[in-house]
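**Q** In what follows, structures are represented as structure tokens.
Throughout, read-outs are computed from the coordinates displayed, never taken from laboratory work. All values derive from a computational prediction rather than experimental measurement. Cβ atoms are built from the backbone, for glycine too; each structure is taken alone.
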Structure P
């Protein structure tokens, strides 16, 4: 960092062979906290996310919004990985790297020539993170994306209304889980290397990550032997704890505590104190048993007033409550605005664009909002020079299509 602040991953070099969201978002997190992330992209098109989804448009060009979100703070090296000379470039970079992350299907990295066994011979300290949809086993050969993994994991089976069809979670939860596992694996790998002096291969499965997130549903399944059901906006084992409709929107409110202290205040806030005193609803177990009739009472009460009317009544009693915000509402909320979570970076083609600032608030070694996601091959020349190639060799590799190089402003073609 130019201001002299130390970041936790300063000096850590990451070779990033990942694509789409799960891997790239994880390595972007590493870049936020200081890692030098070299994004190695296959020519001619580079990262597929460059052409996926809606695009930011500026006077000088347009760029896919998701690519910008998942790849900021990185340097781009464009290689034709079908060529043996590209593999040799990778091998030179591996000698100087700490981490390598790839999210090919199992076996593809080995076919390219960048598998762990080969690269560990070059750098015994290399931490090699392999992220795939399913991991090793019968599902290994099949392609997997976020929606597919959501479905296979069981998450989709418990998402949706009780009388409706299964639906996907509203965010790419399998990809996000994979990204966070990449970050966790990096930290664990670095800690282990500090103790042993050696790197290792770390295998991650998006499927296993999502299964590990089933927690409450798995606990109930193992306790009862019954398949969990879809509950829509309702909690599976706590009543009340769900989405309620008001006169002008929706809120989430509920009672979640070790005892039962907040049930009477919940009913007081809802202006039906007599329900909170009814012995038929005195405990969560009884409320679960009488769920249908109780929720009819509660839902009718919530529909009598607006979300803004109910908010101070619940908040004054310390009862769980929150409005169901739109994106615009939460991004403009004073709490979010004062946090600095939404930052701005300057993109050479688009001008200022919004980005999310690092969310882990280290007070002495904070993360930073890095430069925007790079153009394809933007840093190829600098990275090859780092690997020991001369300007003449770099020019030759570019001329023969082995490497993609972006000419920098003011750079001579001679």
Structure Q
């Protein structure tokens, strides 16, 4: 089949692939851009399955990409939702403490917020109860007024329309197979496409594609399954998001209350080690070679206990039992049982990058590239929040490489 040629080809139609296509089209207006997505719909994986929370940006050290782009992305995404009349729940968030140790962590978060120029306020437990009457916290809490929530699928749908209106071509239900770098062609199950510059935004498979191009030498993706437990319609709904003080050595935030755009509560998520990259339910999308590779890697992490993997795995697996999830949630909100948490939501997979050379989790965004290709290797939470300014930054980096 004859190929059509494009200036930029992006593999992956998630939130980063979409916003990057838009950024490239705005930066290089006369260029041709193609998104190739293997699923029938865009945002099928992490982008459409995330919590929908727009984070404020106070979890990260000021020298990180996440710090800058979460702060700016929160502002940009809320403004985008207003412009597009996308439903937005600007409810805010309380970060609460269960003990003296958490109070130290709360002070660290407050300090990071100050360094990152993020609006947060230290409030007493009495003041916290004025914000959410049933909240449970020791002595004080942090109040983040800009933390919000959206429906990720609505955002994806609007971004897709924006991309198409700008002239971006989108080929869904198209499986990327490999790149013929001699002919500068992408080979898919639906034909071949010529490219001037190749961009890998493939999420769970970003490392696999990057290796094909000589990148991701020290990195591999380790999938973690995330599940939320949803409340039944009840007489009481929490008024705000409620989060614990997280263990800052991990990129996970612990069990928390998240409010949907409609105000319903869900608690979670888990971060259970998955056994293959799209290990959503049962043997769905089972891949033998992936399972062998990932189980082998997880077994190695368990044996060597890199980044305290054993404790992480055990603590996350226990959350799979609803009683344990509810028990954790009851430390933050009184009378949790009244909310009727009974049903698991649609599972998601977090494409968490690990540094196999150091045996560590990558806490920040990671990308690599040269004058021929660019690879976004670690675009985990809060990439959805960060997507608009982060993609603009990536477009600038690509421009630097090709000029």
Structure R
């Protein structure tokens, strides 16, 4: 037997899940979908056996729904029970329109805002009609001042589709560029709908015809002879496109998860270190010269370290791991800490059998609860021996 408050909770969930569909039909002036309207909620009518065992509760529940004066219509049914006789009991609460359900769910202001903002944008761009509902939840939270800014930026980009400016160069009156940077998703999404594009959404900068900031790579050149080919630089950061055009061709590349580990390396012949990428190992695909080198990955001995290795191997299939084995983990037991939130995947398909076994051991807490060995903590005497063994 559900109380009005319990049904209201169900209505809130249905509103959150379905309001975008309802908005689409409302804006397109369509008849409400039969699958959606009327919207009905079961009130949990008891059986005779259930009513017999809880007569006082049933009476109170029936009285509560009999006095119901809120939105929606309560549907009553007669039950002919052997011992209790014919009883009129509430069966369903029915809503005919989205506005009526939103009122009951306490979402009437949100629904009204979704409609109002959508209609205002449609007045500027009627072609949004079929897709604007995808952004309804975001638009419901937008203030009037922010809506005006959103309209301004969309108009400007429409007029200057290939400006090739950086975001902070945009000459739009009253526009804070940080405001744009915090709303790239909705700007690119609405532009996608305005232009009638199909398929996946474009990346923000390409969608807007803007220039994206360069992505930088931190590199150390450990071989003195190789350093001569880059003006004597041993440690530098440069745009990934520039490093991708290198003619340096090292024999060995070591990719390390954290910056301080990369900084701790001594000179090694023919070797370059790429440091501090973390999960941004996607940048490796933009370095074609990596495929002519022997590449090694060294990350933290925790579940995320293996997840990063798995991702990196999708770009470098011959990538080898180093210092990410059970021996290294167990030899540094006194330096373990607890990993906050382990990686989600049960299996990482690009790991070797040995790597997969360590990953599963960490996931299954074989050696302790959420064990983590940060790579920076490993003793360098141990590191040198392992690198000499693995690099050959």
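**Q** Of the structures P, Q, R, report the one carrying the highest value of distance in nm of label points 7 Å out along Cα→Cβ at positions 206 and 326.
**A** R
**Q** Given 10 as the derived value for relative contact order in percent (Cα under 8 Å, 6 or more apart), which of the supplied structures P, Q, R does it correspond to?
**A** Matching structure: R.
**Q** For distance in nm of label points 7 Å out along Cα→Cβ at positions 54 and 134, which of the structures P, Q, R scores highest?
**A** R
**Q** Matching task: 5, 22, 32, 26, 12, 3, 0 is the computed value of P(r) over Cα pairs in 10 Å bins from 0, in percent. Pick the structure from P, Q, R.
**A** Q
**Q** Shifting gears a bit: Please compute distance in nm of label points 7 Å out along Cα→Cβ at positions 86 and 102 for structures P, Q, R and give me the label with the greatest value.
**A** When distance in nm of label points 7 Å out along Cα→Cβ at positions 86 and 102 is calculated for P, Q, R, structure R comes out on top.
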